[in-house]
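Enquirer: Each structure below is given as structure tokens.
What follows draws every value from the coordinates through simple rules; no lab data is involved. Keep in mind it's a predicted model, so treat the numbers as computed, not measured. Cβ atoms are built from the backbone, for glycine too; each structure is taken alone.
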Structure 1
Amino acid sequence: MNTKNPAAANGARPSLGAQLLRRKPIGQMVSEAGSSESGTPLVRSFGVLQLTMISVGATLGTGILVILGESVPLAGPAIWISFVIAGLAALLSAVSYAEMAGLVPVAGSSYSYSYATMGEGMAWICGWCLVLEYAVSVAAVAVGAGQYVNETLAAFGQFLPDAVSQPPGDGGVVNVPAMIIVILAMVLLVRGARESAWINTAIVVIKVGILLFFCAVAFTAFNAGNFEPLLPMGAAGVSAAASSVFFSYIGFDAASTAGEEAKNPKRDLPRAIMLSMVIVTSIYVLVAVAAIGARPWGWFDGTEAALVQILHEITGQPWIALVFSIGAVLAIASIVLTVLYGQTRIMLSMSRDGMMPKVFGRISRRTGTPVAGTLIVGVGVALAAGLVPLGALADATSIGTLFAFALVNVAVIYLRRNRPDLERSFRVPLYPITPILGTLMCAYLMINLGADTWITFGVWMLVGIAIYFGYGRRNSKVAALSEQDYRELTTRAVSPEPVKAANS
């Protein structure tokens with residue numbers, strides 16, 4: 001609480017209902033962008049290439065290596081159509097992210113967008129969903145590192161015992177490879193964002209290269225007859241498979257967390273988000289077409305690691321498994337690096353607003369990164385990945401992610417109606433149809449998730465509400481303003497131009 005503010009000093013705060021609806025003006029967010037508790041700003045060093053690779057790195061993961069065995073039996077040869085449909089569904093939210101990222105170029109992503117449009121209450125819920133999406137999902141992804149490390153070592157006749165390579169509950173005690181990957185990513189992020197971005201770019205290039213290598217080999221065994229009949233399971237099967245593969249697109253929003261480290265965020269953030277969607281969708285469709293062309297669709301039923309199996313059968317070379325195992329480890333490392341980066345930047349924004357402890361908002365003068373926050377988040381994620389059976393909590397990340405997507409679509413509609421004067425570097429096409437469809441698509445996918453996942457998510461939200469009342473409500477900087485100061489702030493900040501921070 002800022003005791004320099006008379007209202008804060010006297011303990012006068014708005015009612016709960018009024019506080020939950022208090023919005024933070026966009027001009028205020030822009031003026032505070034790059035600021036921190038330590039007074040050191042973030043370093044603007046990212047161009048459109050690095051921003052695009054952040055989103056591709058967070059999206060293009062290990063799922064494509066195994067998802068065909070689960071989704072092809074649902075759609076048959078039309079699985080590539082399912083990837084197109086899922087990509088279009090993700091695109092509905094991606095274009096909304098692109099508009100908001102250009103309009104509100106700050107590090108808070110959908111948390112900040114919600115704060116500017118729907119108020120503090122919805123912003124906190126969104127921020128807490130992002131904690132679930134980023135921190136828990138990165139731990140869940142890292143858990144798979146042990147399996148792929150063992151597959152790599154198997155080529156040399158070596159392996160790690162289950163006790164140190166499997167997650168707790170699956171025969172493991174401490175998942176050492178998972179913890180090592182998270183810690184390495186944490187150390188890299190602490191050293192500097194620019195170095196992390198270039199290493200991520202190199203890893204993404206390798207990941208894409210491995211998948212293109214698969215396509216090149218698979219097309220040598222291409223049989224057009226494998227696509228007949230195209231829809232053996234009907235349109236319903238294609239839709240079911242589209243829902244299954246939709247979650248392979250989650251992660252495109254990672255670039256939006258780099259709003260304060262982009263050289264030209266208003267121009268480059270929308271470009272990076274859209275370009276990453278084009279790259280990921282193209283690769284997914286190309287891999288699906290190559291795989292079906294190489295093997296009949298019935299072959300995929302029950303087949304694990306289908307891509308590796310196809311390459312092994314075509315080439316007869318055992319080193320293929322080694323190449324893909326290494327690729328899978330790199331895919332995990334890239335996801336951990338980019339998603340951990342996004343988590344620290346979101347928590348920096350929440351700390352700046354008083355919704356999280358100040359330690360998350362301190363930026364090192366030497367490295368230009370939130371060192372303390374990165375260490376805390378990194379150690380916490382490493383411990384979760386190595387010691388905690390994540391189970392249903394990891395599954396609940398789907399709801400949190402979809403909820404955040406839905407809020408961004410709503411934010412676009414709100415600002416188009418209430419702030420049509422703002423200059424937008426990117427505009428959602430076919431407004432308002434696109435954001436409405438994006439919201440409905442997210443709601444549909446959320447409804448179709450299992451009851452156990454919803455229960456777990458509900459418990460997570462109850463914990464978040466308790467933290468808000470225990471910390472956020474009492475320390476919110478926007479809520480610390482008197483009614484008069486808040487009105488003056490919102491009046492001065494109606495301009496899209498930055499304004500001086502009123503409560504620093």
Structure 2
Amino acid sequence: MELHIVINGRKDLAQQLYRQLRDAIEDGRLASGARLPPSRLLAEQLGISRKTVADTYAQLTYEDYLVGRIGSGTFVNARAATRVRSRFASELAEADFIRHWQDVPIPFRHPTLEGTLRYDFIGGATARSQFPHDDWRRCTQHALRQMASARGFYGQPEGVEALRQAIARHISFARGVRCTGDDVIVCSGAQQALDLLARVMLQPGSVVAMEDPGYTPARLLFGIQGAQVASIPVDAEGMRVDAIPDGTRLIYVTPSHQFPLGMPMSPARREALLQRARELGAIVIEDDYDSEFRYEGRPTDSLQSMDEHGVVAYVGTFSKTLLPELRLGYAILPGVLLEPLIKVKQITDWHSSTLPQWALAKFIDEGSLHKHIRRCHAVYSSRRERILARVAGDLAPWFDAVPAVAGAHMALLCKVPIDLPLLMEQARKVEVGLYPLAPFYHQQAPQSGLLLGFGAIETLDIDPALDRVRDILLRIA
């Protein structure tokens with residue numbers, strides 16, 4: 001691979017080379033530790049003398065930009081870039097609008113490996129230690145063989161046919177969803193499914209109704225599409241359907257495990273929601289994000305399985321059952337939306353990566369997904385029980401647990417005034433990650449409490465972590 005250097009004319013060759021190499025190092029385009037081409041090779045590439053290149057290397061070495069290693073070559077020195085690019089160019093016509101994006105929050109941003117705490121109750125994470133790496137590796141090898149037999153064309157925007165069929169079989173069996181593979185669009189996570197639906201359904205000023213508290217990334221997504229988001233309060237039965245305003249065109253709801261509080265939507269409320277959607281001519285987005293993990297009570301029907309009039313778009317994800325990094329989700333759509341969403345997906349990203357699609361199709365069809373869900377269910381159930389026991393025990397003076405019956409997180413509501421920012425700050429100092437409920441509220445008055453994820457924390461780590469939380473509470477509360 002050639003180093004990108006452009007030499008114009010035959011004047012000031014050494015200065016041209018020096019300036020471009022120095023700028024590339026300061027800008028970070030030539031990273032610390034990058035190896036430069038040998039002087040003879042770069043001279044041939046640029047059509048200049050080797051002496052010009054060697055002299056330029058020597059000057060940059062003298063100035064500490066480069067370092068020579070005998071027998072190895074010339075490398076970029078380990079020094080910080082000195083040039084800071086302007087964040088905003090004042091001459092841009094849309095500078096103010098670009099600056100607006102700086103204020104947009106990024107909820108649920110997970111830490112890097114280096115920033116991970118020893119005990120982390122972060123939501124949206126999975127039990128990595130339970131992931132069947134050997135099974136997935138075998139399925140990935142199968143995927144590579146499938147791709148090797150292809151002709152090198154782009155894939156279909158709706159997804160690999162084998163995976164669409166496998167998803168339809170899985171979700172029909174596990175959740176009673178009425179569909180075939182033809183109704184499925186494979187997406188890069190559930191978030192892309194929401195984005196596609198918003199692009200098709202919404203115009204600037206369109207009204208979207210969603211739960212408050214609710215899934216903040218969905219609210220932000222609808223907002224940047226220009227929608228007016230109507231925040232609908234929730235109670236013990238779920239979304240207050242009677243509060244959905246006239247003119248609503250899209251209704252976003254998490255009926256199986258309300259996010260973030262955790263209660264399921266009652267059957268009567270589900271019927272009322274479907275009736276209200278029909279009255280409004282609205283589409284209901286049913287985000288069934290972690291319905292596979294149910295711990296008590298009878299399974300509830302999905303909204304989609306109750307829908308007789310084609311008003312429900314069912315959205316699911318494999319981020320909660322497998323790994324978030326796979327970025328695989330899906331939408332099961334009413335017929336009227338299927339072709340428009342396929343077209344929008346092709347325009348926006350053509351198709352999701354086919355390698356993990358082929359692997360997941362094999363993983364589902366050979367029964368590995370079902371076995372993995374059962375294994376994780378047992379693990380999550382024990383973690384949930386341990387947390388509930390602690391909340392009912394030595395943490396009882398401070399918290400009540402919302403009686404969530406599914407999922408991999410629960411909400412803890414404060415029984416007494418607690419300085420939550422101070423609690424979280426002190427917890428981080430002892431390697432415990434805690435997260436507040438407040439950011440998930442929009443217009444409703446937030447309840448003071450924590451969202452406690454138990455997907456990522458190991459079972460044996462729960463008691464030591466909660467011991468530290470209890471000790472902090474004894475000092476500050």
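Enquirer: Could you figure out which one of 1, 2 the value 25.0 for mean count of other Cβ atoms within 10 Å over residues 268-275 was computed from? Display every interim value, and only then the final one.
Expert: Values: 1: 25.0; 2: 18.5.
Label of the source structure: 1.
Enquirer: Now for a different question. Determine which structure produced the value 16.6 for mean count of other Cβ atoms within 10 Å over residues 124-131, calculated from the coordinates; the candidates are 1, 2.
Expert: The read-out comes from structure 2.
Enquirer: Can you say which of 1, 2 returns -13000 when helix-only ellipticity at 222 nm (-39500 (n - 2.57) for each DSSP H run of 4 or more, over all residues; to 500) is computed?
Expert: The correct label is 2.
Enquirer: Upon calculation of mean count of other Cβ atoms within 10 Å over residues 348-355 from the atomic coordinates, which of the structures 1, 2 produces 16.4?
Expert: Computed on structure 2.
Enquirer: One of 1, 2 was used to compute relative contact order in percent (Cα under 8 Å, 6 or more apart), and the result was 34. Which label is that?
Expert: Structure 1 accounts for this read-out.
Enquirer: Which of 1, 2 yields 19.2 for mean count of other Cβ atoms within 10 Å over residues 116-123, as computed?
Expert: 2
Enquirer: Sticking with this one: Suppose you compute Cα extents along the principal axes in Å for every structure in 1, 2: which one lands on 76, 48, 42?
Expert: 1
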